[in-house]
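The structures considered in this document are given below.
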Structure I
Amino acid sequence: MVEQTSPVLQVEGLKVKVKTEQGTLPLVHAVDFELYPGRVLGLVGESGSGKTVTSLSLIQMLDRSMTVIEGSIRLNGRELCGLKDDELRRIRGKEIAFIMQNPMNAFSPVYTIGTQFIETIRTHTGLSKKQAEQRAIDAMTDVNLSTPSELLRKYPFELSGGMLQRVMIALTICLKPSVIIADEPTTALDVTNQLQVLRQLDRVRQEHGTAILLISHDLGVIAELADDVAVMQQGRIVEQAEVFELFDHPKHPYTQTLLAARPMLQISPEMAGCIWT
């Protein structure tokens, strides 16, 4: 594990507003947090609390004609707010990567998986086409995708949502960015592949010191991977603490409500005996 040093991503006073005919309406209110190398910050909250809007604002992917972003977002000391599109394109993927909640939105339907995967690798590295293809195959194998050579020749619509999710995660991991923003990365996966993906994210943060912002409504996923947790309600972070402290001693009433709403599996002693024998 990389030792905690200075933050790789610093967010201060982040505000996001949407433009309407009646004026601007606030979506995110003065959010502050930091990401450190090799650590995972879990961002939790109910649907509509502002988690995805916050994550998209970090990589400046909100429609500028419809939204206003205020505050400071510094990646390795460099301010991202106000950068031109061409500068942001060089940073996205290589320095800060985004795993989307809906994998179908991450790929163009008119190009094969291989064309998009290999082109992305070559855009951010000096690898040849053959080297990039091998890196793609290795990365897809790492996320439990069988016959990756065949998958590279397929179009996105030929893959299931779960397979596309793993392709996107493989592409993100193989570029070794400083920061990964993972928005519900296990939503479309079964339990076995969820575990595989969490292991891969854990491996990349340990081996490469990648900082991860893990957005999830699944508190089990957060408990499994996060080091720290921030709780978002109505566009505000209402509580932030180390993961064990937050789960064991939640302070804010909203956090207490979220934890109390977790489904608990009730197993009788007789049934438990059947499971473990």
Structure II
Amino acid sequence: MKKNYILFLLTVLFAWVGHAQTTLTQSVDPVNVTDGGVACWSSGTGEYRENSFFRAYNLADFSIVDDFQVSSVQYGQGTADDGKVITVNLYTATSDNLTSATLTLVATATHTSSSADDLSLVTVPIAATIPAGSTIAFEVMAGDSGTNTGETFFPGINAAGENDDSYLKATGCGITVPTIATTIGFPDNQYVMNVVGNILGIEEYSLNNISIFPNPVQNELNIQLHNSITVKQVNVYSITGQVVLKAQNARKLDVSDLSPGVYLMKIETDRGDVTRKIIKN
């Protein structure tokens, strides 16, 4: 059943600010989910293939001229089976045309779906600092279920309109790059997908905003912090307190030679030290 809502007609990109947070959205109605979109799957066998749903947000289009601290993302769930794991990824993009843009991963998180959330907005906590002047690409990825059935996810949409394109990537159905939904015959697939966070002033560039990704990690670990902070040295310690990796002036670490397990990473900066736990796969 469709929900009632008040529709504010906007002629510019919608940036909703409240409770000291900013919500970046390309949806005229960024709250209500009234239907489910398409995905690559077989209605005959019930087999579900990997699908990625994308939106792009140029910070300048939202009049954001400082760094943006992401605290969570939101996406509409049309329908989903209980237990279907969704991966949400944040990237910086070279363009808001995701068909041809180069994407650089900055943060990732997962969420386990519940059918109780059908036709609603799902919120997933995720932390990342997006540099001023960047374009954010937000991906909701539902993995390939192989020959299993009952492991599906379909994105949440509404017909209120959108200010920029929705993109679908589904290699199993021949859509090998993020492709504008309207160009492949799905003009009603206007995904409800939002990025929530705070605009950082210079006084907020603190060690609390340091993030590391991916974590768990296999090969390369990234340290993300504001450019005004200088990393002096990074030490990685085993659980027995032994230094197993050391680097100077580094924001990327090659951890491929470390054995799988839990480590502590101490980051020494010109503003003090901070320690983070990392998991090596």
Structure III
Amino acid sequence: MSNNLIILSVNNQIATVTLNRSEKLNALNFSMFLAIDRVIKKIKKDKNIRAVILKANGNDFCTGLDVASVMKQPIQVFKLLFKWLPGNQNLAQRVTLGWQSLSIPVIAQIQGRCWGGGMQIALGADYRIARKDCSFAIMEARWGLCPDMGASVQLAKLMPYDQALWLTTHAEPISAQQALEQNLISFITDDLDGQTNILLEQIIQKSPDTIAAVKRLYQTSHQSNNRRILARETCNQIKLLLNENTKKVIKANKKKQQAEFSPRSHW
């Protein structure tokens, strides 16, 4: 299965999902969101698949949202954020948390830059294997926004409160070593395929039902009120998109200046 931007292949019960927009540093356009969502649903229906490898072509895993592409059609922002009920996952959140809906392990292979939406997608995986030269960032705060792709659900499982707060407000890249120390990635390696194969060998030796049961067990034991978090993510992002200070940040960034902020709104 392929739409050129996202490629799905299945070999020996292992699904490989590849981001394939390397000429744009794998930055996410609206079509990629749709394709990732479809791929997750397709994998979910195939009970023969034992594990997923999530990777990217090119030098970078993903540099985040292709803002220029998405903003050419503002209706796409609405489609990314729309949900029927506040606690439901919208399209932007499904491309992160959809991997957690699978009853099989998902292994992200990360090289180069893993920024913004790219990092949030990687956080949806169960294991993250990174090359030593990787950098990681959640960068929405640079534009006066907040993470809105389900990252807050995953960060609550992985990091202490102060570190998650710092990561998202700091909005600057950190190294692979820093990411490892902050529990954002599982392994650092010079051989992504080799380390992945070590994990896969262990997974394939176990009963697929055991793997599924264990994944669901630990999801439950680490679960917070996900519906409330997802509703708050989307509510905050919509409020920020309409916020005067957000507009000032965007304008200042375009001019490479420091914004002069108005008093804080009520939160």
* To do: Output the label of whichever structure in I, II, III has the greatest value of distance in nm of label points 7 Å out along Cα→Cβ at positions 50 and 234.
  => III
* **Structure with the greatest value (metric mean count of other Cβ atoms within 10 Å over residues 106-113, set I, II, III)** => III
* Asked: Suppose you compute helix-only ellipticity at 222 nm (-39500 (n - 2.57) for each DSSP H run of 4 or more, over all residues; to 500) for every structure in I, II, III: which one lands on -13500?
  -> III
* The value 17 for relative contact order in percent (Cα under 8 Å, 6 or more apart) was derived from one model only; which of I, II, III is it? -> III
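Since every read-out is calculated from the coordinates, none of them should be taken as a lab result. The shown structure was predicted, so the numbers you read here are calculated from the model rather than taken from an experiment. Cβ atoms are built from the backbone, for glycine too; each structure is taken alone.
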